[in-house]
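Trainee: Below you'll find a set of structures to go through.
A short reminder: the numbers here are calculations on the coordinates, not readings from a lab. Please read these numbers as outputs of a predicted model, since none were measured by experiment. Cβ atoms are built from the backbone, for glycine too; each structure is taken alone.
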Structure I
Amino acid sequence: MALVDPLFGQHVKRLREARSLTQEQLAERSDLAPDTIRRLEHQDFSPSLKTLRKVCRGLKISLTTLFASFELSHPHPVVNDIAALLGDRSEATCRAALRLLREFLDGLDER
């Protein structure tokens, strides 16, 4: 049973593909076996911190960047719903909605 978010492997795969690397190339750059990269991307195991550091070295990013970019790419599901709701609206409408949401949240914070 994986202890890491199942989407994490997909995130690593997107980072690898964004650099036009094959799994074998990333494995070589990371000093890992190609099977380790495959298993990581398919979420077949929970990688150690040491393994993640090696993957980061192969991707030429920091560990902080790896986790921060994952968090930014997977916001809370409700955030996705809000974004979808506003997706086809004009910029003026989106800005007005943002102002209303801020006012609403500020009101909740005051309670």
Structure II
Amino acid sequence: MRAEVLKGHLDALLLAALDEGPRHGYAVKEALRETTAGKLDLPTGTIYPALHRLEQAGLISGTWSVVAGRRRRTYQLTGHGRTALADARQNWREFADVISSALKSAPWPATS
């Protein structure tokens, strides 16, 4: 999937990946890849800055831990993050309905 298609939707996708519970950054990336059958395999250079931005916005919170001698940050939704995710899901449903209606209602030109 082309990156420009995701513009404006990355935050909602990351919040959705954290909806089932806390995950470290790489697990968020893998959750998106798995839930989309590999169609969203975003680079870590996209994931981590976005997670930091969501944390600064108060939509997720992060804690450090040490696993097998390596530090890693685990993220989870905050109350504001859950609200933002619910809003994003509703906005997406409305957007998808409008676009689907517009694409279905246009008559297709006859092919020769």
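Trainee: Quick check for you: by distance in nm of label points 7 Å out along Cα→Cβ at positions 10 and 82, which of I, II is greatest?
Mentor: II
Trainee: As an exercise: helix-only ellipticity at 222 nm (-39500 (n - 2.57) for each DSSP H run of 4 or more, over all residues; to 500), calculated from one structure in I, II, equals -17500. Which structure is it?
Mentor: Label of the originating structure: II.
Trainee: Next up: Where does the value 37, 16, 12 come from, among I, II, when semi-axes √(5λ) of the Cα gyration tensor in Å is the thing being computed?
Mentor: Attributed to the structure labelled I.
Trainee: Using relative contact order in percent (Cα under 8 Å, 6 or more apart) for the comparison, can you identify which of I, II gives the largest number?
Mentor: Largest value of relative contact order in percent (Cα under 8 Å, 6 or more apart): II.
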